[in-house]
Structures are given as structure tokens and as C-alpha cells.
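**Student:** Alright, structures below, take your time with them.
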Structure P
Amino acid sequence: MKMNNKIEFMVNSIITLTTDFGLRDPYVAEMKAVILGINPRVTIIDITHEVEKFNIRMGGYVLASAAPYFPKGTVHVVVVDPGVGSKRKAIIVEGERSFFVGPDNGVLILAAEREGIKNIYCIENRRFMLPEVSETFHGRDIFAPVAAYLTKGVQPIEFGSKICKVVKPRFAKVIKRGNSLVGEVIHIDDFGNIVTNFSGKDVKQFRSGEFLQFKVKGSTLKLKFCKAYADVKKNEPLAIIGSHDFLEISVNQGNAAQHFGIEIGEKITLTSSIYKKPS
């Protein structure tokens, strides 16, 4: 039975790639070539290669948004790595249903924590890297082969020692202070929706129709907590749990980021007070 499960895992293996490489250069193709050279049966899915250059926050958000929809056993590789060649570690995060492979700069942690982290390993075993490791392209020489070997059933502990401490960036943290939650804006989508790092779980005490209070950029916003954008009139602001389970500040058929002048990275505080509709 165990052997059958392992064979099924190998045949149906999926590796996703998320990078800031773009598509003009051969970098993505080189990573895929390395993966297929080790496991030609694997399916490779491009989440995106258009992460803004060196933008760890954006890479982390994109991964956290897409990862939950992939099958159990998927290996997610992320290469947004401004510290490549430095002393930053290369890691494997073993989640409850997936593996996350990439640099220890925080880009993996938002997605991994939302899934649930079982173990974290430092990639140290040169056996599972390319023979020559470039100081500038760990995506091809370390992360791609490691991901491929994971899909062939190599156990995470074989890649290196188990570790406890990794980089956890501010955008992956929600801090409770008294009756408030402190987070930040992690993304602004093409519609101008302001995506915070508060999850649906963080705001489960609120009910649709209540008014939430936010403090951001020295201002206080009181917004209706809605189930749909159309719960308010056109051009009216609202708060809503978006399709990726993050709390958003939005404007129905409008651009919230422009309306409020809020940018990615802004600190934002959500109070636990419940407000009645203003008269």
C-alpha cells in the first residue's frame, strides 16, 4: 500500500514556480530544465514570474493567495531573492499539505503559516544541488533540484538539519494590542482594493452589517463590513473578506487606494469595537 501511494505521488507530482524573473530571459526555462532532468513526470505550474523585482512582500502575498488551491503534496518554489549569495539560508518548509522551497527571507512564511507549519529544514546536502552552484542563481542550482527530488520521494530531513528560527517579516505578522489588531497593507490589486494581512479568522468576531474601525496614516476610517461589494452604493467604501481570505478595504466600482491615498506597506490598526450605523 505504501509503495502504491508513493508511485501515485510521483506520477501526479506538481511543482509551482513564483519568481521576479520576468519572461524575457532564460532563467525560468533553466529552472524547468533542471526539474525535468531529475523528474520528467512532474507537472510544472507557473504561478507568476511578474513579481515586482526584489519585492518579497508581493511574492509572499501571491504565494499565500494561490497555494491553498493546489493538491496535497504540491511543492511550491519561490525565488524572490535579493540576498542571493549572502549568508541567508536556503530552506524547505514542510506544511500540513505542501512543501515550500526558497530563501529564508520571509517570502515563504505567510503561505506556510496559513497552511500550518510542521517542520522547517535548512538545505545543506550538496548531493541534491547541481554540481556547480552559482552565487547568483540559487533558483536553478539549489531550489529547482531540491523541489524535483522532493517530488521523487526524498524525505525533507535528507536535505539538511531541522531548524526552528526563520525570518518572519512584518507583513506576515498580526499583533494583538489590547482590543486592537495591528497589521499592514500587503497588496493593492488592479481594482484598487486595499488588501490587509488580517485573515478571515482574525476578524471572525465581526458580523456582516457591522461597522469596523481602522486607523491608518493618522486617520480613522469607519466602514461597513460587507459580504459583497454591492452591499453598498456605487462609489461607497466598505470592508470585505476577499476571495483569498484577507480583509480588504474597497470602494464599490471604485478605486479604494486612490480614494484613501493608502499605499502598500502602510501600518493599519483594526479595533475590536462594534459600531452601529451612523445616523
Structure Q
Amino acid sequence: MRLFDSHCHLADPKFDEDRLQVVKNMQDTGVVQAMLICDPGDEVPYTEKTFQLTEDHPGFFFGIGVHPHNAKAYNDRIEREIQAFCAEGKSKALGEIGLDYYYDLSPRSEQRDVFARQLDLAYTLGKPCVLHIRDAFGDAMDILHGAAKTGRLVPCQMHCYSGSWETAKECLDMGMVISFSGSVTFKNARRLLETAKKAPIDRILVETDSPYLAPVPMRGKRNEPAYVAYTARFIAGLRNMDEEEFAETARRNSCRFFGINPEVYNR
């Protein structure tokens, strides 16, 4: 299989001790492309390390944006930093951005303001968006519909989707792609299985969100990009598809969404 991990945090400090081995594991497993996500609003950002990883590996690309957890840290300086990184050739997305009412680590009003501001910034910069939406779907859709009404909504990836098929249909109707993480393999993911079966094949991406959410049979361990193969095989089985065919389709879906040449990858 040739695989694309459409969302990972490879520069996260949890990989500092063995990052070279993690990259080798990706290569050995067939993960030829990856979208590395970083956040300049983190208390200790790893944006520069993310950028360097993408410079060192032809199949690595990056997305940058302020996570809703860090919305309270958003300011003009951080916005200028996002703009500067987005001018780099390996920059392919703005994100992950959105709303998270589960943890509420930033005030909800600030989350909404920063989400809307970054959505508009993405339009100005011509970048698709990676969305993080948790327990806030109604407010998020209101903001997205507002952007759509003004003609300033860019293509969006619903990162780490965990909702119902009914909710997924709303996202698909807005032109989004649905990205599945290892959570689709969990025993309690019954409603998510319906979405993985019914979503149009040309709108499906797979991801790890590593170092989080390791799929079965690695659940409970630190996740890593190579484990996206477990998620791809699981969804291929759900859809009665050949594993290699599904992996290649999902890979090309990711390339198309992020505007990446599918022939540029780690060999």
C-alpha cells in the first residue's frame, strides 16, 4: 500500500527520542506522504521543527493554525507568523482550527471569534482548512454557513471525524472531505461505522492524529504515522474494497484536497 497520513503531529515532543525510527517505520509501512500539523499558539510551539521536517522529506507537508484550545493566545503577531509560514512552498493548509466545547480551554466567545478570523484568513491566503470540531457542531456550522454566504468559504477537511452519518451529510453537502482516524476501529464507534461505509469514496481521507488515538490493535500505545495502515485496512474491510485500492484512493483524495502532486512522495 501507498498511504497518506492526512493529519499528524510528528514534531510533537513525544517523538523527540525516536523520531528517526518513526520516520523509518512510515517508510517501511508505505506511508509515503504526510500532513504535519503545528500551532504557533502552543505554550511551546514546534512550528520551526515541523517546517524543518518538511524540508528534509519530499513527501512531508504542513498545516499551521491556532487550535481552539489556544484561541485565547491568538493575536496579530501570531497571525503574521501564520501568514509567513503559509508563504512557504510546503505549506498546504490552515489548521487545525475550529471549536472545542468539550474541554473549554479558551472562552467560547474567543473560540468563535478566532475560528471566524482564521477561516477568513484562509480565504485570503488561498489555503484549505483543517477543522477541529468537538461538542460544538451547531455553532461551527453557523460560522461556516456565514462564510459560505459571503463567498469566502474555502474547502474544509473534517479532521478526526467522530459523528453520525446525518451530521456527516451536512458536512458533505458543504463540499467537505471526511477524515477518519483510529477512532473508527474502536469497539464503541458504532455510529461512526455507518459514516465510514456510506461516505462517497472520493471524499474520504485517513489520518492518525498521532501521537494520539492509536487504532486497534495499537490502542493504548503512543500513536505514530505508520499506524494509519490499520485504519485504512479497517475501512477497506467495511466497504468490501481491496486494501491497496482503498489506500491509493484515499491517498489521491488527500493529494487533491491539499493541492499536492501525487507523484511527490518519500521513496
Structure R
Amino acid sequence: MGAGIAQAAATSGLKTILGDVDEAALKRARAGIEKSTAKFVEKGQLTAEARDAALGRVATSTDLSAMAGVDLVIEAITEDPAAKTHLFAELNSLCPPAAILASNTSSLSIGLLAAGSGRPDRFVGLHFFNPVPLMPLVEVIRGITTSAETYATALAFVRQLGKQTVEARDVPGFVVNLLLVPYLLDAVRAVERGVATTVDIDRGMALGCGHPMGPLTLLDFVGLDTVVRIGEIMFDEYREQRYAPPPLLRRMVAAGWLGRKSGKGFYDYGVTPPVAVNLA
């Protein structure tokens, strides 16, 4: 997600710093940006000159102090409120007083994160969707302490990237995950109950509802561990069973079956094309 956000910013003409604690992760991210922008050139959606200029705008660093002079920081780390709050406290001590801090969280309270940031009036939620260079939507979430100026600046920034905005209230899940997560978890429950096979559940929703991919394929794409964390956060807030991760999903995560990123989830990605895993 961080690499995708950096690519979107750089191709929109903005000087961008991509940070991570792991140098190897940064190299993979840089290679991913180069590959992604090359595809845009191949499809005629970006000129070679514009691609080269965009790549020239992306710097990488494992040193958080590289953010000391920026106007906006977008955090895209794991869905762990303690980790995010710690990071924002560090950023608050490094960044200029006028800089805006933003979180790409998909489910955590913006107000809660803002409270621990040290600059609650200059804190906002910017929830991008994966893959960022292709997905046209960003949810812009205003916490109760977010200033009108900060919110207006965040909306303008997102639109500068060429994205469409949804202005969401600061409730866990915002708009998209509030509706999407129960759908994904219900698909897992359908597998548990033997309603149909993995392939037929996906085929039914893709062809019957016109979705670009079925729910179980989408779960693999998002990451099963990510969906479990989001479901837990939302269940803790709402105490509604539809947000509780099903036992099957928890067992798969415990086994290290996280979807595409681990090579196996509801499908086995070690073969081409991927085949459904036997979960009986």
C-alpha cells in the first residue's frame, strides 16, 4: 500500500519519500513501482518521459528523520493501534508544526489515533484501496478534532492524485469495510457450512452479481490476516456477530495461509492457474 501511494503521488508531480524499517522491503517497493509504471507506459497511459520524471521524484529511506521536512505523512503500517500511535508520536517530534499526519487505516478510529499524535487538529484518515495506482477511490475521514483546514487540504490532495473521494464519518470500517467485511466473512461461513465449493461461491458472486472477483479470491488478495484484524476491531466496537472472524478463517491464519502474500489461502498460488485448496 505504501508503495502504491508513493507511486500515485509521484506520478501526480509530488516529491515523495517512501519509508520503511527494512531496506530489502524498500528495494522490493522500488522495483514494484518501476514495474507498475512500465505497464502504464506499455498501455499508453503514461509517457516514458513522465514515468522517468515520476521515478525521479521517489526517494526511499529507513531513517524516519527523512520525514523532517515534509508537508504530509501517510502511515500505511499494520492495523495495530499501539504501533500506529508510537509511529505518530515519533513523527510529531520530527515533522514541521504545520505538517499533516494521515493514516491509511481501514478500520481504526481516526479520533483515537489523532489523540495520541500530538497534533489532533492536523490529523486525518486517508484510506486508499489496493492496488492504489488502479483503484480510483479514497475514503477521507474527519476525526472530531480534525480542523476544517486540514480536512480541506486532505480532500484537495486526494483530488490532485486524480482520485475520487468518499467523505466518511469516523466509525470503524468507514463506508466500504462497514459493508464489505460482513460480506467476506459470510462467504467464509458459507464454505464452513458446505453451502458450495470455493470455486462455485466465487463464480456465483462474480457472475451473478457482476463483481470483478469472488469474495474468497478477494480475501486472498487482501490478506486473510488483515481481514481477521479488521473483523476483530469492528466486532470489538459494534459487538455484532457478523463482524466476528469465523473459526475457519482463524485456523487458516494460524497455519500461515494468508492468501496471495504467503502463496496459499483459499487458493494455492504455487501453480498456474491457482487451484482451490481442499478445506474439508
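Taken together, the values in this text are just the output of simple stated rules run on the coordinates, not laboratory data. Please read all numbers here as calculations on a predicted model, not as lab measurements.
**Student:** A value of 15.1 was computed for mean projected area of the Cα convex hull in nm²; which of P, Q, R is the source structure? The partial results should precede the final answer.
**Tutor:** Numbers: P: 16.7; Q: 12.7; R: 15.1.
Traced to structure R.
**Student:** Now for a separate question. One of P, Q, R was used to compute helix-only ellipticity at 222 nm (-39500 (n - 2.57) for each DSSP H run of 4 or more, over all residues; to 500), and the answer was -14500. Which one was it?
**Tutor:** Values: P: -5500; Q: -12500; R: -14500.
Structure of origin is R.
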